[in-house]
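Just so it is clear, none of the values below were taken in a lab; they were calculated from the coordinates. Owing to the predicted nature of the structure, the values given are computational and were not obtained by experimental measurement. Cβ atoms are built from the backbone, for glycine too; each structure is taken alone.
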Structure P
Amino acid sequence: MTWKHRSFDPEHGSAHAALGEHFDNPIKIDLHSKVAERLPLHETDLSDLVFPQRLQPGLNNYPSLASLMLHVLAHAAGTMVHRGLRLIQLCDIARLSERMTGTDWQEFIDYRGRDHRLWWAAAPILLTARYFATAVPPEVITGLEPDCPRLLRDASRRRTLSDVSYSHVFIDPIPGILWSRSVSEMLRYILSRIRPGTEQLSQLSLLSRTEPWASEPQWYEQSQARRILRWVTSRPTRTETMQPLRASLGRAH
């Protein structure tokens, strides 16, 4: 169980394929009771905007296309924080944008509110616009950028998919630093990366047991002190990136 969801894994399940999908691989189910992301430390909860006002048993539709876009963008932002974005997420944003009218986009902008709740949204939208130039109306970008922290806004204008995805080969010890909204939050984030709390250590332990890539080359099973030492003395590569490469090269032989 994590701050975001409850995971249900089959007992005694083991992967039959180290690369790609396999129909005999165990299926993990993540149960989300809220729509929230940590950007990078504070939980940004959007459940009140995404969930219908009246829930019913079974499937519940999104209240509007604007609320669906909010959910898709929030998930993209959450993965950008730790450099885990996927191209399909940008494709989803672009495809959904094609269905939205000016009224839908105005509803989306109105979600900002007086407390600037969409301060994070410009980052995934700017990246989408880099690859799908006509996907997002220019006035939407113009309306969202002022709320975005300056460092994050400037970086988002330059970054490519490779910068914020698993294609970023080397481990970044502070990948979400630009998402901090103040100097004090930056310092707290850096401290959390140096000295992770019980919850973070528990999640690392869960990754090392459940993800097929996490045990190669046993990065997540090391102590935090050993990980920091490797950060300082070398440029360790990301297991999420290297394990598929090793698996595909091994299969080629």
Structure Q
Amino acid sequence: MDTHPETAACQPKIRSYEHRNLFEHAGACGGFIDTFGYPFCRGRIMNSLEVDKGQYDSIMPVFWATGACMIIRANLFKNEGGFDERFFAHMEEIDLCWRLRKKGHNIVVIPQSTVYHVGGGTLPKKNPRKTFYNFRNNLLMLTKNLSWPILLWIIPIRLLLDGVAGLKFLLDGDAKDTWAVVRAHFSFYKLSMQPSSIRKESLQSSMNKTGIYQGSILFDFYFKRIKSFSSLPIQRFPSQL
């Protein structure tokens, strides 16, 4: 950090505390995001975790650093107002990194440092409240950080995809998760009416495309059966890969 003043924040490699050869869900080896706002990681796509064989040991810029273990410049953290308190433990670090990137700062992963993360300490995976925050916060993050022309087509698609996810929860017998998706949408509608939720930065157009996957990670995962980061088509990433 001392020798790279353009870097606002960085993260180590995150591996599972219980299964130490696996990457951990919360950050793995650096955070990315796709065209539709779905986050994923180098070493973790959706809920599929890769075995760490050193395949991602290169230092590189990413879209977001995990809140599980992040070094961030205190002055930048304070100037940006820190984490959005409405997010509560889900995607607040992605929102913050996005805001920092729009100001021209870099986010980097340093795999030479490894942290073992327990995961699910705040909310367990099978908790409807976790489902609520995941869906609500992602929509709120997009609304805060994307321009209006992009939002006009992204948000309707996302609402439709969320509906499909809610239906799948119901078919799987997880009615509480389906209701969590419905509640997430109504909460999003309410929050998106607040001025602080729709603030648009004038510097957004200057943000580079580092860490943005020019495609749909959901489509590639569920239809193309791509389970590893290294199997994603490299041409859909910026040239730094």
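Going by distance in nm of label points 7 Å out along Cα→Cβ at positions 56 and 144, which of structures P, Q comes out largest? The partial results should precede the final answer.
Working: P: 3.1; Q: 2.4.
Checked P, Q; max of distance in nm of label points 7 Å out along Cα→Cβ at positions 56 and 144 sits with P.
Given that helix-only ellipticity at 222 nm (-39500 (n - 2.57) for each DSSP H run of 4 or more, over all residues; to 500), derived from a single structure, equals -11000, which label among P, Q identifies that structure? It would help to have the intermediate numbers written out before the result.
Numbers: P: -14000; Q: -11000.
Comparing all candidates, it corresponds to Q.
Given a value of 17 for relative contact order in percent (Cα under 8 Å, 6 or more apart), calculated from one of P, Q, which structure does it belong to?
Working: P: 17; Q: 26.
Structure P accounts for this read-out.
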- Task: Identify which of structures P, Q gives the largest calculated value of volume of the Cα convex hull per residue in Å³.
- Result: P
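Starting from the value 3, 14, 27, 27, 20, 9, 1: which structure in P, Q was P(r) over Cα pairs in 5 Å bins from 0, in percent, for residues 80-159 alone calculated from?
On the way: P: 3, 14, 27, 27, 20, 9, 1; Q: 3, 12, 18, 19, 21, 16, 8, 3, 0.
Checking each candidate, the match is P.
Name the one structure among P, Q that Rg and Dmax of the Cα atoms in Å, for residues 64-103 alone of 10.6, 33 was derived from. Walk me through the intermediate numbers first.
On the way: P: 10.6, 33; Q: 9.3, 24.
The read-out comes from structure P.
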